[in-house]
Structure P
Amino acid sequence: MPRVSRLAALPTAALLIVGIAACSSSPSDSGQEGGGSDDWAAITIEHALGTTTIESKPERVATVNWANHEVPLALGVVPVGMAAANFGDDNDDGILPWVEEKLDELAPDEQPVLFDETDGIDFEAVADTQPDVILAAYSGLTQEDYDTLSEIAPVVAYPETAWGTPWREMIELNSQAIGMADEGTELIADLEQQIDESVAEYPQIKDKATMFLTHVDTTDLSEVSFYTTHDTRTLFFEDIGLKTPESIATASAETDRFALTRSAEQADAFNDVDIIVTYGGDELVSVLNDDPLLSQMPAVENGSVVNLPGDSPLGTAANPTPLSIAWILEDYLSLLASAADEAQ
């Protein structure tokens, strides 16, 4: 569709955003440059929401949604704007500790603008940063979100499924979009080496069948919700040497959903689970132990439960990102190892 007709189809608010973006300053004014060679060749990236072509080297990189900013930061590029952290932020400054450490290391003249995404993407704030590209390879963009953002700058969305991009693909797509594909490949290799070296220190977790309980309501344990093998949290289990229980694998094969729910009366289906990972605190463990049905699950009975506090950075451990892996991995593996020691 021609650009003029696309603009005509946008609502008034979107037209305002486009107008702001059109008034952007030249890249040389930004002081925050993207990577890649000066001999830029146009890059075309296909993804779930369309095809994006980046005609010239991005000098101003913006990111939306969770963790996309960690890719350019890991490669030495400071985004002009990025989503504020809304999970695991222990000091309420909108920046997770591993991101703060990287920003301190890079010491940019200007700190990234933090986009408040509490009520969805702040399109006007994104446009105000005057980006040359918007990274969202790991995201939940709707088609409408993508179309509106695309009027501001080229957008790289997720390759297949919203919120379903594994960390390697997030790095691959986002690094490609800023002309640093080779550096992205090196980053993946470095992280894989770090993971392998750390996992080798905890041999007891190898091949332990592990499930991830989610959205546990301590006031109503009549149902059990769990992440399927389509979720990035369970995908990370394979990276660190854990095994998917047959019960979870079978249930996952029948759906493309990230999470499923089963009646607590069917809890014996999870008798093949050695370790349970979940979000919660001591209260949750106590409630599980007291429940007449769930307490019979071997992992609960043995005390093989890893509790990730959702109000601290450790709560993000299960969902790996480029900068968090090295920062969190040792603590996460230690918790898993303690749970594995309790498993029979």
Structure Q
Amino acid sequence: MRSRLLATALAAAAALLLTACGAEPDAGATPPPATGGSAPDGDFPLTIEHALGTTTIEARPERVATVNWANHEVPLALGVVPVGMAAANFGDDDGDGVLPWVQERLDELGAETPVLFDETDGIDFEAVSDTAPDVILAAYSGLTQEDYDTLSQIAPVVPYETSPWATPWREMIRLNSEAMGMAEEGEELIGDIEGQIEAVVGQHPQLEGRATMFLTHVDPTDLSQVSFYTANDTRSMFFEDLGLTTPGSIAEASEPGQFSGTISAERVDTFDDVEIIVTYGGEELVDVLGSDPRLSQMPAVADGAIVSLPDSPLGTAANPTPLAIPWVLEDYVGMLAEAADAAR
């Protein structure tokens, strides 16, 4: 399935000749400019309105930098190597700051790893500036107004349209690709991913309509509260793509602009309409939930209809992003289908 994604991306790259050479993560020097000839400016100057203001991009960018989670996957999927991107700080199995589906794509493009921005303590503005970008992509991000204002002194910034950490994968692609002057290629990428999802989900009709919630990381030593991702979170939104539905209880508990919520375990009967639970952890966590006198009353727990994701690339990819979706799709949908089989 990834071959179709690759074909689309390579075609876009060949047409626009925008691929930039990245530097090694510890190089410390500004990467060289993008290779290839200049593409026509098309619709530039381009103005994009968003939650933090209005951004104008005067000409088609040749040096693309990205901050926060996964925004670099859009240019990479379209054949453009960023000059700098955020290092992975979750689910990175080998500790090199690059998730496996990103490394696969870099290998396919024959590219070195771009400069990696360490965002452990927030955005490294100096490191971003050192890459001399023409645009900074952040459609899926948690940028504050202060972050945006500071980054805007470096280059035009494209953040989220509505709320932090709530940009669905399609809109992430649309916003980031538009800012690159590759809106048409972005739509082709969306269509390709949708086709892959449809093909895989179609093999598992038992998923259709199952009410599914995503618990946040559960602390086995303290089950006095139930924390969950709201209907505003991209993990929960992705359920709809997979034929699942949002439980009414989750929809009602989802505050505008909030991607997570918490209720007391004493009110766990709120989630009696939940048929499948997805969460992070191993089989030990499933056992803990099943042995708790309150949480075990949840229908999904009682039925064992739980998808327990490891803190690894597989668990990370449950948050849908352009390169992660094809990489995880069959495994993730298979796990959901097993849970659906267990649900009453």
Structure R
Amino acid sequence: MLGAINGLFVAGLAHLAIGGIAFLLIMLAEVIVLFIRLASLRQVRSVRARGEVPQIDTPISLSILWCSLQGLLFFFAMRTGNTAIMVITAAHCMGLVGPLCARNYAAPRLALLLVGLCVLPFVLGAASTGEPLMLALIALLPGFVLGVLQLMGHYRGAMLAALSAELSNAERARRDPLTGLLNRHGLEGVIQSVSRNQVFSIVCLDLDRFKPINDRFGHAAGDQLLCEVTNRMKAALTEGQVLARIGGDEFLALLPGLGPEETQTTIGAMIAGVSGPPYAVDGESLVHIGVTAGFACFPEDGCGFTELHVMADRALYAAKKAGKGFGARYEASIAA
């Protein structure tokens, strides 16, 4: 926007100083392109607000057209021979280079094209005056192009580093640092992506006999045990099924596409895996551990993640009281 305003300002000054119709036509064309660009920008924002991916062919074409108009303005302004106009034009031209590189760092060839459309006509216009000092601009052009490439490389490196750090921080915020599983926050994000027309089950799992082992052998052994248990439970799941650790020895599983019977089968596989071969702790001792589960199904048992989680947790509590080591589905009789 500021670049467009500056372009109109330079064209207006050139017209006032020199007269003629050329700068008036350039101003008219810039105003038309500006309004089209604003309308295109509003459309892109509207598409993004709907969560869709906008088409960028039109914005790119308009950017190329606008830079071509700027180049035309620079060419004629430098040919005026008016020192004040030439200085203002040079300042405007150089002022465009940084923003063009910064906004298009992800597309270096496009950025170089846009910069070239502005700078080359400026250089040619200055050189066509025949002034020796203006001719020197041609000799400076290769160094300028190299500087532009370095500037784009700097912007690209800085932005990619920032995006990488942001993605890394976001991933750490949704992951359990010990097991690498999703945490509660991460699982809620996955839940939101599940289609409301698809059946799914929420399973709460709690390890049996873990606390005495953790107290006896220490937290380091307990952490190792949790990691091994995680691997066994994950081995019982298939693609698209998600396991999360929500704290201590408590886990939560999301099983998309599974009804009550299939969920019970999957829970049985997880329990068998966890309670199978003994675990080695402190280098020599072997221990056994089990897991109890409670689950609730959508849409039969509830309509939302929070509601289903509460139901699955109540089913887990009832299974613990009933003897542990098995999976129980939520029933209305255990709601109280």
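Remarks
- At a computed 15.7 (Kirkwood radius over Cα pairs in Å, for residues 72-199 alone), which of P, Q, R: P
- Of the structures P, Q, R, the one that 3.0 was derived from, the read-out being distance in nm of label points 7 Å out along Cα→Cβ at positions 136 and 248: P
Read-outs: derived from the displayed coordinates by stated rules, not from any lab. Since the model is a prediction, treat every value here as computed from it, not as a measurement. Cβ atoms are built from the backbone, for glycine too; each structure is taken alone.
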